[in-house]
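Student: Following this line, the structures themselves.
Nothing in this text is a laboratory measurement; each read-out follows from the coordinates by a stated rule. What you see is a predicted model; the values in this text were computed from it and never measured. Cβ atoms are built from the backbone, for glycine too; each structure is taken alone.
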Structure I
Amino acid sequence: MQHIFRVGEITRALKDVVEGQFPFVWVRGQVSNLARPASGHVYFSLKDEEAVLSVVWFKGSQAGVQRNGAERYDPLTGEVLAGEDAMGSSAWLADGADVLCAGRLTVYAPRGAYQMVAELVQDMGLGRLYLEFEALKGRLAALGWFDAARKRLLPPQPRRVAVITAPSGAAIRDFLRVGGARGAGCEIRIHPALVQGEAASDQIAQALDAASADGWAEVAVLIRGGGSIEDLWAFNTELVAGAIYRCPIPVVSGVGHEVDTTIADLVADVRAATPSHAAQLLWPERAVMAQRVDEAEIRLRQTFTRFLGARDESLAGLEKALSWLSPRGRLERLKEGLDSLSGRLNRAGRGVVAAAETRLEMLEHGINRARLTLPEAAALRLESLSRRLEAAGQRGLERTRSRLALLEARLGGLDPYGPIQRGYALARKTDGTYVYGIGQVHPGDALDIIVRDGLVKTDVSGVERNAT
């Protein structure tokens, strides 16, 4: 009967085989993906052109091998370490370094992956790829390809975006997922290209040149997921850098993870930490856009309300000034004054008449009392005085009536419509102003001629100044 292994069981079996076959080995390669957690242990990958080996260098092994519980010695030379040498340090270790590692191979069960537990890590110098990267970086920097002055700003809310990437990779899925929830909608054209391997550089450059040539896109985006320096090497070539440099539209580079830096990142107009971050740089969140629209609407309403308030105040002031200066308003004020004077005259006239009547009654009463005792002459004199008093009252009334008639005549002379009733005419322009001189009108102007019984509409055929 065939034996069925449990996962842990077969992993332990593989671990026994690996550790039994490789109890102690020497391995040389290039360091990448270096990590230094707070524990003090060091994790990195050892790589060459063919394969990758995970390595862990524990803190306790970084100062050599302990012997007899006290002394530490260098396993390469056998030299006993003391003082600062015995404390050890891994600070010199960096990505790109070419190192020689000594240790044992084992299987890390939680991940089901084999790895090397290093007892010794010796610096052999920088690796070939790292040296090539630095050489190309220095040459392109000298040409000015990395200068900030030549880099262009991204257009706000791009509507047409060309994406150069592998069409089936996780990078394009992340880019489309993040971009689909942002912005106000756009069109995306994917230009397929390999993003790893020997043919990748040529395909990436050709795809970017094609996106530039068709003149459709506003922005070009290069995206790829993370990886080692070998995985990302297609983006560290002068061929791809040249395509980015000559691209007529802004280029965004979203290659690898945030810790990865490629030549494409340095030449591009904008560098994104990841493919998802590239989408975030191109389009704002829709919630932020909606908030900006609401804020703009509120500011517009407030500005319009203030504008209408200022116009209402200005219109009220002009209306008040116009009502005070208009002929109708002046006539109304004169009429009010005339009514006041007329009232005063009427009251004064009635007072004079009342006083005269009172005096006359008093005199008449006195006469009646004295008539029995006064002689006839006195009675005649009293009658004469009564007639004189009556005549004086009549003259006072006549003077009052004359003054009132004079005021009415003066008021009638101020009425602009008075002459019309006497046969004259009044010329008025279509904007409501009255014509008082030939300088106000020109041939072709429309006029309203106001006469006693109506309105005559006419046009000016010509103007002629009096010879005098």
Structure II
Amino acid sequence: MLLIIENKLPKFNKKMNQLTNQTFRKAAHELVDWMADFLENVENLPTKSQVKPKDIYNQLPEMPPQESEAMATVFEDFKSIILPGITHWQSPNFFAYFPANSSYPSVLAEMLMSTLGAQCMIWETSPAAAELEEKVMNWLKEMMNLPRNWEGVIQDTASTATLCALLTAREKASQFQINETGFEAQKYRIYCSSQCHSSIDKAVKIAGFGVENLVKVAVNDDLTINAKALEIAVESDIKNGFHPLFVMLALGTTSTIALDAVRPVGEICEKHQIWLHLDAAYAGSALILPEYQDMIDGIEMADSFVFNPHKWLFTNFDCTAYFVKDVDALLNTFTILPEYLKTQTRGQVNDYRDWGVPLGRRFRALKLWFVIRNFGVKGLQEKLRFHIELAKKLETEIELHNDFENVFPRSLNGVFFRYKPEKITDLKILNQLNEQLLNRLNQSGELYLSHTKINGIYLIRMIIAQTNVEQRHIDKAWAEICQAVIYLDTTDLSK
């Protein structure tokens, strides 16, 4: 007897609000028009978001929608709810931290990346992604005059690249046995200056060394690492049974863009067979300028180098360039080959999932390729030199003002200053005044600055690096700074 089984599969009915190819096309054109208008007028928006904690959260419904909502409705909520909670990193009035720069070619490439939706873990899953990445990293190597025998890979952030370097150093020193058997005894030491980025602290924790084995070395008056202090620390550790493993130098430091000297530290590392990692996350972009090549004098003694095109090379976040001398050590650290990832092309091509922590990889090389081609090397150089000149002019303005001072000399396009009226000498009061000044400026929405504290001095950092910044933006910012001090509240400052 023939059994007729009723088809119980649910039927999918496309709701009228869900995007089709035609409605997607219309919405995309509208969004691109909005994006162009936004980028043209972003300098007129509050640079730092003015919302208070939970302002955005409380405007959002408790439960997700059960039915399809029109894209026009979603986009209106984006503009009315989300946009006020965005700090505008692409504003030429953004001078805080370090930039997360974008540019027109980079945005266009990001749109194509999202459209392709490629998963670029191995060559087979997108050959063009792997081969473009290899070529673009070679371009960067030429542009920056890095050692020709090094190999490069794109990571997501410098924090990830530093972790990769630390893990590779660990495995190479242990003949790749820690990956197999784990730590038997903790004897390794890692070194950096007291001014290095906190990503090394996190990497040391993740890699299993423990922060007690991270040695923070003293710095010179210019806040660069003291090579003699490093050598003393290394030799003392050797006498006490430790294995000096890894040194990280900052080209430049997070607070003041201080540039550690590579050669004297490289000589120490070569003598004691220590992995030398160069963290040039922000300042590394300056190496495309021949006049800044002295930053890497001695780089041939280093083992790895990282910088972020997503900071000062106009390629939007995230895009980190990581270079290594010993690529075999990198591959031996991270390669895992389950059956489902075996391919016939293995060994003939770069499978970049073996070059770092994640298996999944975005097509980041595309936006770097777009940027380099659209700007050209000369165009990129012109931008960087212009930003440095703007910083030089501001440094001079501060020197000429009786109530302000440059706390540290300008480094590249970073200026580090404070408000210091002639009649006030008490450090505590000066720190309070500068903190109040910074808060007033940032709350105005007219510009966004950040601060640091060095040797007990609270200072304001102004990093002039946004893609479209012009002299008029610096003039406006300096006028705002000078005007804001008039309204500082000096009541009870001495308490």
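Student: Could you figure out which one of I, II the value 1.11 for Cα Rg over 2.2 N^0.38 Å was computed from? Spell out each step's value before the answer.
Tutor: Working: I: 2.44; II: 1.11.
Source structure: II.
Student: Starting from the value 20: which structure in I, II was relative contact order in percent (Cα under 8 Å, 6 or more apart) calculated from?
Tutor: Working: I: 9; II: 20.
Going through each structure in turn, the value belongs to II.
Student: Given that mean count of other Cβ atoms within 10 Å over residues 257-264, derived from a single structure, equals 18.6, which label among I, II identifies that structure? Present the calculation step by step, with values, prior to reporting the outcome.
Tutor: On the way: I: 18.6; II: 21.2.
Matching structure: I.
Student: For which of the structures I, II does the calculation of distance in nm of label points 7 Å out along Cα→Cβ at positions 273 and 305 return 4.2?
Tutor: Structure I accounts for this read-out.
Student: One of I, II was used to calculate mean count of other Cβ atoms within 10 Å over residues 105-112, giving 13.5; which?
Tutor: Derived from the structure labelled I.
Student: Still on this model: One of I, II was used to calculate distance in nm of label points 7 Å out along Cα→Cβ at positions 321 and 409, giving 2.7; which?
Tutor: Working: I: 3.9; II: 2.7.
Only one of I, II returns 2.7 for distance in nm of label points 7 Å out along Cα→Cβ at positions 321 and 409, namely II.
Student: Tell me which structure, out of I, II, gives -12500 once helix-only ellipticity at 222 nm (-39500 (n - 2.57) for each DSSP H run of 4 or more, over all residues; to 500) is calculated.
Tutor: That value comes from structure II.
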